[in-house]
Structure I
Amino acid sequence: MELAKETLALIQKEFLLEWRQKYAINGILLYLASTVFICYLSFGNSKLFASTWNALFWIILLFTSVNAVAKSFMQERAARHIYYYSVASPQGIILSKIVYNAIIMSILALMGFGMYSVVLGNPVQDKELFLINILLGAIGFSTTLTMISGIASKGNNSSTLMAILSFPVIIPMLLLLIKISKNAIDGLAWSVSSKDVLILVSINVMLGALSYLLFPYLWRS
């Protein structure tokens, strides 16, 4: 119960800071809109193949996730970390970061899907499966990149370190997301994608559990 209250208070703090600063989320929205617009300028009115449409969408979403989540730990000053260390548990800190980033990424992913569909069309036949896949992807990216951001913040040249550490973890998840999205675009039965969806959910749960268990050791360092 105490952990839940602490996590909720930290999530409220994250939203309050974001509301006061605004430049971070505004910058990410500008990046997302600009990327979609560049795709429109590149392809114009030409009809995209479904596989190309799908690949472009997930590339945009992946880099949006990196830009959105990288600031979790790396942009915070050491003095703020010391303050967190004295007033909050490491479990509460990592859970609040993951939940906050998952909410922000889910909103950005849905907005990106809307803008992308308006500009480049929407070939998706099974929209329910596609939206579920987007939300699972947003949660997976947030969980993975939040923990890696915490690890990278402890070293020098943290941006490069984050890119190196995140690559082997993100790629298998990205392949699953693209596969499920392709099934949704083709309108295949849910039974075809059910196994992959369960694997994706299992990966998200496993990453969340590992973050919860391992982050305290990282935080003490």
Structure II
Amino acid sequence: MSDTTGSPADFKRRGLMLILSSPSGAGKTTLTRMLLQSKDIDLTLSISVTTRARRSSEVDGIHYNFIQRQQFERMRDSGDLLEWAEVHGNFYGTPRSLVESVLSQGRDVLFDIDYQGAQQVREKAQSDVVTIFILPPSMKELRARLERRAEDAAATIEKRLENARNEIRRWVQYDYVLVNDDLQRTYEELIQILHAERLRRARRQPGVEAFVAKLLAE
């Protein structure tokens, strides 16, 4: 939650970017939804733009902002995207201005992006970024989850599994790695990470400096 209660311990801070990545089907989307449903956590979802076709279960402006390829290329070339990536033949990106606006208010932004996007965001805003990679308990379970979704053809599922192996090898690029073999436990671990990262000295330094100065002046 943002530090606005007025308690001496609630030091004003800059917001952070919490990035979740995982292979398709490992549970990232479900965990993202759980985090956003808790008002106490107070996370703002970064809504990506994408050139991918909208699925029947998705709502434009909530899950993604669905745009044409030409518009995406204009945003990318003008520097309006904090990160962008090509995944499964489609483009995804994060508008920069909206994220910066939230961070400057001392609030946190949740990203549901892949390893390519995570790496770009870290390069551009390293001190603001916390990255978490979600692993499936097994490749067998990952296949079963993709098949249960019933949203993709068999050939697409095979492609996603092939890509998953490449993504899993990127786990070493992340600050934290969680195995999603129990959804509730994984969610609780995410909360623990978020609370700890919000308390980092570097994030709260301006507020701490002011408080310490006041202490020493007594």
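Miscellaneous remarks
- Among candidates I, II, the computation of distance in nm of label points 7 Å out along Cα→Cβ at positions 16 and 128 that gave 4.1 used structure I.
- When relative contact order in percent (Cα under 8 Å, 6 or more apart) is worked out for each of I, II, structure II gives the greatest result.
- For 34, 23, 15 (Cα extents along the principal axes in Å, for residues 136-183 alone, calculated) the corresponding structure among I, II: II
- A value of -14000 for helix-only ellipticity at 222 nm (-39500 (n - 2.57) for each DSSP H run of 4 or more, over all residues; to 500), calculated from one of I, II, originates in structure II.
- When Rg and Dmax of the Cα atoms in Å is computed across structures I, II, the figure 18.7, 70 traces back to II.
Coordinate-derived values only; no laboratory data. Bear in mind that the values here come from a model prediction, so they are computed numbers and not experimental data. Cβ atoms are built from the backbone, for glycine too; each structure is taken alone.
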